[in-house]
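Quick heads-up: structures coming right below.
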Structure I
Amino acid sequence: MTYISLYLIFFKIGLFTIGGGLAALPLLQSEALERGWFTLDRFFHMVAVSESTPGPIGVNMATYVGLEQAGIGGSLAATLGLVSPSLIIIVLVARYFLHFNEKPLVQSILKGLRPAVTGLIATAAFNVITVAVIPWRVFQESGNWADLIPPVNILIFVIIGFGFLKWKFHPIVYIAAAAVAGMVLL
């Protein structure tokens, strides 16, 4: 894979990712599976690693995919491709936004983007849940109902989710607890 094609693929993802890195996940997943870069399970392992490392998830994923596909140059090309649209838009907005901020068309565009971003983030969350908590695809392959809801996955999900809502510890505490639970129980 050439650096230019990696740059263009991730430029497209960056251009249509509005709302942050989680909104990029459906686009990243689609590209990765369509191009045969990774299996779905490997993709979600990459999501877990990208969520666990410092920095924005979209940038971490772009860097990781680029590295896997074309080495260090590929990671640079993919990362630059992902962030280029944001940089271009930020420069344009900073230059011209004061003139257009109150225009009804601009306000309508921004209001229309909100549900789209919410839908993309909800899709990403649903996809992660169907792999990490309720492995629907494993059930589809095996047809065994016991594979559908592994009690340990549900237990870890519920305990960590409850703990996060009940006690306001730093998220790293919950990430570390989930990692330990996964090592011990899975």
Structure II
Amino acid sequence: MPPAIEVPKYAQIERERRFLVDRCPDLSQHDYRTIEDLYVAGSRLRARAITYSDGRPPAFKFCKKYPSDDMTSQPIVNIYLTAGEYELLSHLPGNRVRKRRYRLDIEETPCSIDVFEGALSGLILSEVEAGSAEALTALAPPPWSRLEVTGDAFFRGSNLAAVSAAELQAKLSLLAR
């Protein structure tokens, strides 16, 4: 049984597993969200701008993920922002990452595929989420995944935002062995 997680007031537990994608499915017919994250320096805070390929209005969030001993489950709290509020926060110092997120279902289980851009171009990660630790453990890896990286801190968003293209290639080469 996983350790109990202290959930701060207003936070919810986010339960997810992450995988490196080996054989990316054809995504050309799927809508996606472009996600631009700013990981605020010296904190566990993230400002996020989301634009939708289907023309919906953009969305903006300010997020905090709390530390947890369980790499699959973390308390998280989101605040939805106006465009003006996001604009103010987007000037804070920190590291940025940009990706396109596609949402697919695998046998009724929601799954996302993140295609990274910029210095992380070439990196494709997939995530599955579940409502309980037991359900998350029971989920099979997506058919296009090659390696689970949930427990590897290198693949956390806050770390990826600070990684260079050379560091990413070195890590991927090491995992390919």
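What follows draws every value from the coordinates through simple rules; no lab data is involved. Owing to the predicted nature of the structure, the values given are computational and were not obtained by experimental measurement. Cβ atoms are built from the backbone, for glycine too; each structure is taken alone.
Computing FRET efficiency 1/(1 + (r/R0)^6) of positions 22 and 86 (r between Cβ atoms, R0 = 25 Å, to 0.05) across structures I, II gives 0.10 for structure II.
Each of the structures I, II was assessed by distance in nm of label points 7 Å out along Cα→Cβ at positions 62 and 158; the largest value belongs to I.
Ranked by FRET efficiency 1/(1 + (r/R0)^6) of positions 14 and 30 (r between Cβ atoms, R0 = 25 Å, to 0.05), which of I, II sits at the highest value?
Ranking I, II on FRET efficiency 1/(1 + (r/R0)^6) of positions 14 and 30 (r between Cβ atoms, R0 = 25 Å, to 0.05), first place is I.
Using helix-only ellipticity at 222 nm (-39500 (n - 2.57) for each DSSP H run of 4 or more, over all residues; to 500) as the calculated read-out, with -4000 as its value, let me know the right label among I, II. This value belongs to structure II. Out of I, II, which structure matches 1, 8, 15, 19, 21, 19, 11, 4, 1, 0 when P(r) over Cα pairs in 5 Å bins from 0, in percent is calculated? Structure II accounts for this read-out.
Quick check on the output: 22 is relative contact order in percent (Cα under 8 Å, 6 or more apart), derived from one of I, II. Which one produced it?
Derived from the structure labelled I.
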